[in-house]
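Every read-out reported here was derived from the displayed coordinates using simple, explicitly stated rules and does not represent laboratory data. Everything numeric here is computed off the predicted structure, so don't read it as measured data. Cβ atoms are built from the backbone, for glycine too; each structure is taken alone.
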Structure I
Amino acid sequence: MSPESKIWIYFSEQAFEDSALESIHMACQAFCKSWTAHDQSLKADYQLHYKHFIVLMVDESQNKASGCSIDKSVAFIRNLGNELQVNFFNRLAIPFLVDNQVICHSFHNITSLCENGIIQPDSQIFNLQVNNLNEFEQTFIMPFEQHWLAKKIQTTIN
């Protein structure tokens, strides 16, 4: 995939069960092979990370993803989430990386976690706002102090 490939990151608070990983791979492979925009095949791929993240990618040098094709991907992820009994659309769950494990905190608790020193400036947070594969490879995991959320809460981080 091109470094400029468009990406969409879907995150589940619950880790994927080991027993489900093969079916997740098979479903994602099948979706990427059949993914189209205006009846034109998309050059698509996927990655799984930390048993919590599905990253869908489209190299738009061949065909661009359209609104309808993005809707298809959202429907695919929603259906996959229903099958796995996980929620990929809880935007209030904020994932951090602690000792190589994904730990989730509620958006509503971030300020107090910072004030109490649980979240530090160098705490590793997942950046779900990246737009392309190059950004993903460089900033998917970043120090909290560089994340948009640290700027938004405007509190002193211990």
Structure II
Amino acid sequence: MEISVPTFVIQIINFVLFALVLIVFLLKPLQRVIDERRKKIENDFEEAKEAKESAMQIKKDYEDKLKETNITSAEIIANAVTSAENTKKEIIAEANAHADRLRKRIFIEAEDMKKRTYQDINKEIGSLAVSMASKILETSLEAPVHSDLIEKFASKVESGNVR
């Protein structure tokens, strides 16, 4: 098997032409498709990165708002508790003041009743004393003199000078 030079040269030219045709018609379009695909993938990665950053920012904003809302709700609850405590103290203070007024009024009424009862008892004692004295003396006293004796005796009993 001998290699002929003209055939060899033609085959080399054929190969070079075939390689050029492949480069021009196959490799360049293939390279263009690969470059376009690479650019699309890079753009998709860039868009995904931006979307991720945007999502992270939105998440951070929502977390900040949630945190702020929690703080605000805690403040509202604390204010409501404070207000309820103040209202409770006011109600208790009003109830105590009302109870004190009632105690004072009842004490005054009891003192008045005690004085009236004491006066009624003194008048009754005076009346009994006059009745006994009049039976003892068996004399009849006139109504104005009788009242005057009862009042004098009652005032002596009140002052504690009964003799």
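Between structures I, II, where is percent of Cα pairs over 30 Å apart highest? Don't skip to the end; give the middle numbers.
Working: I: 20; II: 72.
Largest one: structure II.
Given that distance in nm of label points 7 Å out along Cα→Cβ at positions 45 and 149, derived from a single structure, equals 13.2, which label among I, II identifies that structure?
Values: I: 2.8; II: 13.2.
Matching structure: II.
Consider the structures I, II: one of them gives 10.0 for mean count of other Cβ atoms within 10 Å over residues 85-92 as calculated from the coordinates. Say which. Comparing all candidates, it corresponds to II. Each of structures I, II was scored by mean count of other Cβ atoms within 10 Å over residues 53-60; the highest score is held by I.
Output the label of whichever structure in I, II has the greatest value of percent of Cα pairs over 17 Å apart, for residues 21-60 alone.
Working: I: 30; II: 52.
When percent of Cα pairs over 17 Å apart, for residues 21-60 alone is calculated for I, II, structure II comes out on top.
For which of the structures I, II does the calculation of mean count of other Cβ atoms within 10 Å over residues 29-36 return 10.4? Going label by label, the one that fits is II. Using the calculated result -9500 for helix-only ellipticity at 222 nm (-39500 (n - 2.57) for each DSSP H run of 4 or more, over all residues; to 500), pick out the matching structure from I, II. Corresponding structure: I.
Where does the value 4.8 come from, among I, II, when distance in nm of label points 7 Å out along Cα→Cβ at positions 69 and 101 is the thing being computed? Working through the options, I get structure II.
Assuming 24 is relative contact order in percent (Cα under 8 Å, 6 or more apart) as calculated from a single structure, say which of I, II it is. Computed on structure I.
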